[in-house]
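Take a look at the structures listed below.
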Structure I
Amino acid sequence: MFEAWGGFVVRHRWSVLVTVLAAVLLSAGWGLGVFDRLGQGGYSDPDSEAAKVQERIDTTFGRQDADVIVVYTAPEGRTAADIGPEVTERLAGVDRALLDRDIQSFWTATPELRPRLVSGDGRSALALVSLKGTESERLRSFEHVADDLLVPGVDTKIAGYTAIADGITDQSEKDLIVAEAISLPVTLALLVFIFGGLVAASIPVLVGGLAIAGALGVLRLLSLFTEVSAFSVNIASLLGLGLAIDYGLFTVSRFREELAAGHAPPEATVRTVRTAGRTVGFSGVLLIVALGGLLFFPQAFLRSLGFGAMAAVAIAAGVSLAAVPAALAILGHRVDSLTWRKGAAARADERAQRFWGRVATGVMKRPVVITLAVTAVLLLLGTPLLGTKLGDIDHTTLPADHPARVGQEKLVSDFPGAESGAWLLIEGASPDAVRDVTSAAWGGSGVVEVLPVAVKDDLVLLKVALDAGDRTEEARLQVVELGRIADPPGTTVRIGGATALEDQGVESMIRLLPVMIAFMVVATVLLMFLAFGSVVLPLKAVLMTGLSLSATFGVLTWVFYDGYGADLIGVSTGPLVASMVVLITALVFGLSTDYEVFLMSRMVEARNRGATTEEAVRIGTAHTGRVVTSAALLLILVTGAFALSDLTMMRFVGLGMILALLIDATVVRMLLVPALIKLMGSVNWWAPGPLRRFQQRFGIREGE
């Protein structure tokens, strides 16, 4: 199939190249409209009890939580009461069409509520703003009302979930611009060094740009049918650029190798597509399958990341299989033009092959020592993971001086219980049942106040104010305790609120993470068996990926949870963000398998030509060592740019990807894998007879 495709591309090189470029550019132009359709929420599990409670509250009593909480502080020498006229006049100018209900504030509240809306020193007071629409619509409305909430001459701090979410989204968009501005030129410079020429180096970078552009069109198409988060653009850019460069590097390297072997450009192109093209296509399928594991989760946020990542991989692989071979067939030997020294690239390739060949030979001389040493180090790095906890995104992901984080911290410290805390929805309520539930709630840790808010038929809604801020670890523990309140006879008590939503969302991610991993493992083993005809190699690949992941998350736990070095890199410590753990697991699993495919393809290719196991290991490592490590280095540069983000969660992803790629592409693939293959010998290629016959008939055959 790949040989036939390669021949088609060679015969119609100009048509293929122009068609791909036109399609991608049209997709990009249309895809620019996706930015107006991106969602900015979707963090909760819509199937959780808290989500159903929230929906029942909204439909029965109307929305109760404030989206935005504004803290107004009077100048020195004045009190909150003194600034009432300025504040109320300013709040009266807020566009009422965007409000779900009238703004509630210290100056307009009932006498019973006013004490909860003023600080202990009497200088600061609150205004509670509720916005109309869905979560994403409320976030967009906030951008229109934020300036109207500021009062000249009065210290104003804006807090609340919507303000925090807006700050995170705004910062992520800025990070994307900075990351691409840094990574593209640095990547091009490194590729020029690797290839020794500007023309060859430019191809992977151009493919990366096309992958990003094409992914925008796919995301807009998806937004017509499902919610797509703004973060999907970040992930699509990260993966699209990184993988397209990796695929371009792999393809161009193989093309130059075929030219060096004396093949004419058309034949070299066909041979490149048959071998490297097959590997790229197979790698893309494996990555898409791995990233498809994100679709198991009910959170729209995670599914959006999956959509964005899968779109980027598909575009990167598609462009690499069509536009790159067409460009290579057109360029021919000119692919090595604009080089600073004739023959420098070929000599660099020869030196790299000798170096990695010696590494493989040295590893195979001491396979037991290498296997035990590397495995022990990776397991040791993974030990901190045993004591970690998972949480979700909160205000601490913002920089310490961000206005929304500063406002949230002032809100929590000066107004205990002012946030939503928790809602207790009592169904089938009687006076005795309400009294019993209220009494039990008062006995909970950190409870500041328990108030009946609304009654309708046999439903009673209680608000439980807590002394910890929503979505904090302290609040989670308090909400879990409230959730243990026993149902009075004939009554059902259910808990809701922002903290309960988040806590149950994290629980669903923890529950479904093993399902995602099992899906990725089964799919990977099956696809790799179809490609390589062995049941041992896929299982080994999965175990190696598990070691990479455990070591990566162990180091991340050590920094982001235990706090070692956290101040040095400027991040806040706390439970690891569950959604980011899920994302990194999918990305690293896919990329680890990707590098395994690059490496094993050359080993199996050599094996099919009659090489012994040791010879196959040496040939495969020598020919792919430079490509795999260079590909990892280039992807590290791309993801490393995201590690410069001011958002703790983006630094978590960036640093996690850097660690995983460093560990996997060097220690695991270049040391541990050759050592294990040497130890296992002929067992590496084993498969039961029926399965082998099935693979020979239906499998994806390796190119010569």
Structure II
Amino acid sequence: MSITFVPSSSAFWLDGKGVSYAFFINDLGCAEHLYFGAQIPHADLRYARTSGAQSTLTSPPGKDGAESYQNVPPEIAFFGTGDYREPCVQIETAQGDRLCELLYRSYEILKEKPPIPGMPSLRGGETLKLCLADPVNGFEADLYYTVYDDASVIARRVVYRNGGTQPIALRRAYSFSLPLPDMCREALTLHGAWAKERQPERIPLHHGVVSVDSKRTSSSATLHPFLAILTPGTTETSGTAIGFSLVYSSSFVLKAEGNPDGTALVTGGIQDFDFRWTLAPGEEFAAPECVIAYSDEGLGAMSRAYHDAYREHLISPRAAHAVRPLLINNWEGTQFSFDLEKLKAIVDGVVGTGIDTFVLDDGWFGKREDDTTGLGDWVVNEKKLVGGLRAISEYVHEKGMRFGLWFEPEMVSEDSDLFRAHPDYAIGVPDRPRCYSRHQFVLDLTRKEVRDTIVESVNRILHENRIEYVKWDFNRNVTESFSFGRAPGEQQQFAHRYALGLYDLCERIIRANPDIFFEGCAGGGARFDPAMLSYFAQIWTSDDTDAEERTKIQYGTSLVYPLSAMSCHVSDCPNQQTGRTVPLATRAVIAHLGATGYELDASRFTDEDRAETARQIREYRACQRLILNGDLYRIDDPHTGGFFTVSVVSKDKSEAILVCYRRFGSVNNPIKRVYMAGLDPARTYRVAELGLTLPGAVLMRRGLVPAYPDGDFTAVVYHFTAC
């Protein structure tokens, strides 16, 4: 890992694990991109510059006949001076002009990346700080580049500053620009909906802009803050993949633009629709970080680069590699219909199975008998829970288990004491009725007094009771985007200020309770993003717990996130979301590809159910560290065929598992051969289920034929140990 400046060519080189990134300061004073790809020796790459299109070009300001900015591959694209591509930044001065020309001023090489005040980002890594400024209005931009020696990623972000004497309004404040040498590529995005999160979609780049975005004040289930640019025909194991993953939890946009000269430009960050942020002289604005991954060995290597970066530099070090709680959650077993005796019966049902945590979900507080009341009133409903939380917590601990609790801190019900006392705490516009979603409103996290109220009420519950686990939910999107606490000219700051308020809330609750394990949730996986991972070591992947559907959801999620980030539960059948019945053994196999748990009414367990659950948990415990820390190799894509197959291999390649799932059985099934992935071809492996010892090269090139059980929705797991 190194960052180097070469004075003879005014070039900067950033070298990380298997990657190089290079740009130089050209004669215009502009930071011009040269290269991003597999690691190469340092050379003067200016020889490969091209003049681009020659018609109707505009010279830079005051430099008639000089090279047009339109032909410069920019490290940061700006607006109004002859470059007509998507700008990374747009400003508006006090006199109303929107021009910006960001030219080189200085640089600094930092041994470790500084954090972003008030926002999550990757930790550590040698960092280049490139300082640019507009020579007329004093507007400044500091570009940050960070490289890592243990992950093939570059972290990019920008800090914008008003270095002038008059106010400047930011109308767009993206995080990066990255030119690509050609547009003959594909874009891969992750779309979805509630219970259908992160479904991969590939489309060709074209002349013009391909864009994914959210206007929901959350990263959303609909379009994910991720974009990958691929060479045509890229597969899991071949082709070039460049990923862009935004470390942000509010409204966002990512864009890839195909240009007339055949090149492309990728940019993005905070959603600029309905955005305006005024900077007084001396004030600055920090954009969120974008983590850019490179692979010339297909999508699989790109994903593993993200998995390594997020495990090592984003997820809390206390939890990143730790064994996770293995829980039972009562929601699908009871929903709101429970009392103390019912909860005790569920706990009794799993005693001796290996489950170590009981999580009490929605319905324990206020007057919460359904989803129309009580949110915001974080006071125990002792009519429902006789003896309060202490009674169920003590019972759980007496059984040798830990106790967990559900909250939805950002929400309020209209029928609640909090709303009656402070209706202005809910997001809304004066004299306009509010939009309902799930019968509830969103609290205005842009206001400190609202956050103070949430922190006080939630922390009181956490401090007065013995609680080791919290599930933090977020079940609706923001609508009105207006704060009673902001002046009219500041209302277009709302979406970003909500994100800053959310991060402050997480810091004050999660960081204040370091002995509690926090899991994120957003109506399932609607806020499953890197920023949330910095607070929640695992996130509820989807409310859809059907094993068949989960193969697709977990497959798409794994394009960016490690298995350790995915919370996956074994639920009851027929499944509550799809009505499908899948064998219990298969449900466990799929749910065990992550941080696992169970979500059903264990009070109805038979002796056989309890024995089967105990067997499943023993098997999971035996390979839990491998699943949470190993390298993932996707083999069969459930979106394109009837099979879902993955292998997980330890970093030292001494052990591995192969998980094989078949959607439908049939008479006289065709042979389905699986080629193991990720093993050391020079080592020999014992395959426990086959009773064979075989070379890694044979297992990967000759493969094996899984022995699926009869019937539909069946799965088989093979374990490999190096001899």
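All of the numbers you see were taken from the coordinates with simple rules; none came from a lab. Keep in mind it's a predicted model, so treat the numbers as computed, not measured. Cβ atoms are built from the backbone, for glycine too; each structure is taken alone.
Could you figure out which one of I, II the value 14.0 for mean count of other Cβ atoms within 10 Å over residues 74-81 was computed from?
Going through each structure in turn, the value belongs to I.
If relative contact order in percent (Cα under 8 Å, 6 or more apart) is calculated from each of I, II, which structure is the one that comes out at 10?
Considering all the candidates, the number was obtained from II.
Matching task: 17.5 is the computed value of Kirkwood radius over Cα pairs in Å, for residues 306-385 alone. Pick the structure from I, II.
Answer by label: I.
Which structure, out of I, II, was percent of Cα pairs over 46 Å apart derived from, given a value of 29?
Computing percent of Cα pairs over 46 Å apart on every structure in I, II gives 29 only for I.
Which of I, II yields 0.05 for FRET efficiency 1/(1 + (r/R0)^6) of positions 226 and 442 (r between Cβ atoms, R0 = 25 Å, to 0.05), as computed?
I
From I, II, which structure was P(r) over Cα pairs in 10 Å bins from 0, in percent, for residues 282-545 alone = 6, 27, 34, 22, 10, 2, 0 calculated on?
II
With helix-only ellipticity at 222 nm (-39500 (n - 2.57) for each DSSP H run of 4 or more, over all residues; to 500) coming out at -5500, pick the structure among I, II it was computed from.
It was calculated from structure II.
Out of I, II, which has the highest value for distance in nm of label points 7 Å out along Cα→Cβ at positions 10 and 330?
Once distance in nm of label points 7 Å out along Cα→Cβ at positions 10 and 330 is tallied for I, II, the winner is II.
For mean count of other Cβ atoms within 10 Å over residues 170-177, which structure out of I, II has the highest calculated value?
Answer by largest value of mean count of other Cβ atoms within 10 Å over residues 170-177: II.
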